[in-house]
1. Can you tell which of P, Q yields -21500 when helix-only ellipticity at 222 nm (-39500 (n - 2.57) for each DSSP H run of 4 or more, over all residues; to 500) is derived from it?
2. Starting from the value 1.9: which structure in P, Q was distance in nm of label points 7 Å out along Cα→Cβ at positions 18 and 34 calculated from?
3. From P, Q, which structure was Rg and Dmax of the Cα atoms in Å = 13.4, 45 calculated on?
4. Using relative contact order in percent (Cα under 8 Å, 6 or more apart) for the comparison, can you identify which of P, Q gives the largest number?
Structure P
Amino acid sequence: MGTIDIAIRLVIAAIVIILYFTHVISGTTVIILLIFAGVFILTSLLSFCPLYLPFGFSTQSEK
């Protein structure tokens with residue numbers, strides 16, 4: 001994963017977490033969005049997205 005992809009995932013996860021703690025989202029919506037936020041954080045920390053593998057997709061810059 002490229003640095004822009006990682007940054008976007010972390011920003012989206014942060015927004016979801018902020019919305020949760022400010023009680024803007026609740027119920028089933030918050031559960032689903034927090035799961036996605038967790039996956040975004042995990043894939044960002046590992047710099048690997050398993051969904052990119054079967055499609056041959058890469059956001060890394062060519063070196």
Structure Q
Amino acid sequence: MFNRDGYGIVVLIGIILAILTIIEYFMGLYHVGATLLMLVAALKAILVIYFFMHVSRLWTAEGEH
């Protein structure tokens with residue numbers, strides 16, 4: 001399911017980001033604290049940078065996958 005042309009992993013990461021956004025919303029609604037909100041936001045940023053901005057390709061040789 002998650003290996004077909006890479007679209008499955010994109011959908012999975014999108015679902016994870018949506019779930020984290022919902023969690024982040026309720027954390028802010030119930031005043032959990034800025035530190036925990038920043039941790040969730042940092043996790044979301046790491047996922048976006050790694051999977052959607054393809055930063056991992058910066059450290060691979062050209063032609064390698």
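1. P
2. Comparing all candidates, it corresponds to P.
3. Computed on structure P.
4. For this comparison of relative contact order in percent (Cα under 8 Å, 6 or more apart), the top structure is P.
Read-outs: derived from the displayed coordinates by stated rules, not from any lab. Everything numeric here is computed off the predicted structure, so don't read it as measured data. Cβ atoms are built from the backbone, for glycine too; each structure is taken alone.
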